[in-house]
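For reference, the structures are reproduced in the following blocks.
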Structure P
Amino acid sequence: MAFFKHGSRTIHYSDRRLGDGPTLVLANSLGTDFRIWDPLLPLLDGIGRIVRYDKRGHGLSDVAPAPYSIRDLSTDLKAVTEHAGLDRFLLGGVSIGGMIAQDYAAQFPEQVDGLVCMDTAPKIGDAKLWQDRIEAIARIGLEGIADGVMERWFTASFRSKYPERTAGWRNLLTRTPQEGYVGCCAAIRDADLTEATRALAVSTLVICGAEDGATPPALVRAMAESMPDARYVEIAEAGHIPSLEQPQALADAMNAFFSEKGLV
């Protein structure tokens with residue numbers, strides 16, 4: 001467990017050195033912490049260092065007063081990369097983590113050698129959807145929305161086959177600080193990265209679970225088609241978080257992309 005101070009707030013992160021290859025930085029999804037990457041990490045080829053962190057209001061990082069913006073969250077990511085002493089690296093993110101990665105790459109293109117955007121888009125849903133969720137959480141808490149979230153995160157077959165895993169990840173969601181969760185909901189509600197993402201010149205792998213109920217494949221594919229140098233890969237039998245449901249298929253896609261682009 002590693003921590004550092006960013007202003008008055010504590011950020012929890014992991015910095016794992018594996019060898020001489022490039023560094024991969026990963027940003028996690030709404031209602032999770034950086035443990036969602038654990039099944040993926042042993043399957044990656046040629047990566048020499050992996051940096052992960054808990055965004056504000058999640059995991060063991062401090063909660064900041066809500067609401068947040070995507071720029072707030074990408075500024076936190078900048079604090080992580082500076083603390084780790086990173087100048088150039090590969091960057092990946094899932095869901096809101098993918099939005100954070102898009103915004104970071106738009107601000108600091110000279111640092112990002114390759115981008116992996118998983119189950120994300122430049123704009124996710126509309127303002128009413130996110131405002132309704134914020135108001136629902138105020139009434140019934142995260143426990144009240146958790147079953148619906150699990151249906152979007154995981155396929156029906158996964159939930160049936162692995163009820164204990166589903167219950168564990170549900171616990172992670174419901175134990176997320178409510179202010180951190182709704183702060184990030186507000187960030188997604190207010191974000192529209194469409195123009196900045198269309199202008200990204202960095203080589204990008206865009207991935208989506210074929211049964212994603214939060215960011216459907218058509219939405220994620222449209223993002224890839226709008227970018228100048230992007231490849232779209234759809235992962236069968238996966239919902240919103242492929243690193244938990246289909247880590248080998250996700251690793252295969254990432255390994256092939258990194259290798260073909262000469263990034264590892």
Structure Q
Amino acid sequence: MKIEVLEMSDRFAKFVLSDASIAFANGLRRAMLAEVPTLAITEVNLYNNTSVLYDEQLGLRLSLIPIKANTDELVPKEECMCDDNCPACEVSMTLSAEGPKMVYSGDFVSSDPEIFPSDENIPIVELKDGQQLFLEALAHVGHGKNHSRWQAGIACGYKTYPVVTFHNCDKCRSCIEACPKDIIQMGPSGAEIQDNDMLECTLCRSCADVCGINAITVDQDERAFIFNVESDGSYSAEELIQQASKALKKKSDGMLEVLEHF
């Protein structure tokens with residue numbers, strides 16, 4: 001298995017995974033969406049809400065705010081043998097605001113300075129003159145497979161690696177004009193696509209359809225995949241991929257333990 005990183009920023013990553021099966025590629029994608037543990041608001045104690053939002057609407061908005069946290073130091077509430085207000089599975093964040101002002105996610109005050117909303121500029125509600133909002137939000141660890149509030153990967157997908165070959169090209173340039181991505185160019189021996197440009201191919205087959213001498217073959221490498229990964233900010237894109245890989249390994253190790261008993 002090989003990985004070639006093409007682009008890496010705080011919240012976005014693009015890489016090529018090769019020498020891998022489609023089952024593994026899809027497992028990695030699903031793990032990034034559903035198996036990575038994150039922290040999200042699940043309970044809200046509202047002490048005063050005179051804003052235009054109903055309590056239920058406000059709670060829904062708060063539950064979808066991504067929270068930056070080291071989930072290795074927390075356990076899911078259902079796995080914790082505790083009472084209420086347990087620091088091992090629960091984080092408290094308070095919010096107190098009075099209008100006129102726009103209330104943002106950055107207005108939260110966390111009981112743990114290492115845990116905070118990943119983006120301070122998420123608008124929650126606009127308070128008019130005299131309106132107040134005073135609440136306590138309780139956050140717990142969970143997984144995207146149980147609820148979208150815990151989905152750290154918001155746009156994780158892949159496509160198979162395109163393979164376009166040209167045979168006995170007559171240099172008519174029809175394929176160059178037909179390509180919607182403008183990645184085909186004329187080389188010394190005929191039409192060609194550079195390796196870097198091949199990543200942009202969408203397998204639309206426009207070039208092959210327009211070729212009058214059937215000189216173009218459009219195929220795909222079923223053991224190579226181009227991944228695009230976007231994080232909600234609770235993890236960096238690199239951390240999201242690493243956490244998804246750990247989740248896959250944990251599942252695999254669990255299966256091996258079961259099989260050893262047979």
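Comparing distance in nm of label points 7 Å out along Cα→Cβ at positions 108 and 196 across structures P, Q, which is largest?
Sorting by distance in nm of label points 7 Å out along Cα→Cβ at positions 108 and 196 in descending order puts Q first.
Which structure, out of P, Q, was P(r) over Cα pairs in 5 Å bins from 0, in percent derived from, given a value of 1, 6, 14, 19, 21, 19, 13, 6, 1, 0, 0?
Attributed to the structure labelled P.
For distance in nm of label points 7 Å out along Cα→Cβ at positions 20 and 52, which structure out of P, Q has the highest calculated value?
Working: P: 2.7; Q: 4.6.
Going through P, Q one by one, distance in nm of label points 7 Å out along Cα→Cβ at positions 20 and 52 is largest in Q.
Quick one: FRET efficiency 1/(1 + (r/R0)^6) of positions 156 and 212 (r between Cβ atoms, R0 = 35 Å, to 0.05) came out at 1.00 when computed from one of P, Q, so which one is it? Can you show the working numbers first?
On the way: P: 1.00; Q: 0.30.
Value 1.00 for FRET efficiency 1/(1 + (r/R0)^6) of positions 156 and 212 (r between Cβ atoms, R0 = 35 Å, to 0.05) corresponds to P out of P, Q.
Of the structures P, Q, report the one carrying the highest value of relative contact order in percent (Cα under 8 Å, 6 or more apart).
Looking at the calculated values, the largest one is Q.
For helix-only ellipticity at 222 nm (-39500 (n - 2.57) for each DSSP H run of 4 or more, over all residues; to 500), the calculated result is -13500, so let me know which of P, Q that is.
P
Of structures P, Q, which gives 5.1 when distance in nm of label points 7 Å out along Cα→Cβ at positions 140 and 164 is computed from the coordinates?
Considering all the candidates, the number was obtained from Q.
We did not get these values from a lab; they are worked out from the coordinates using the rules stated. Note that the structure is predicted; figures quoted are calculated from it, not measured. Cβ atoms are built from the backbone, for glycine too; each structure is taken alone.
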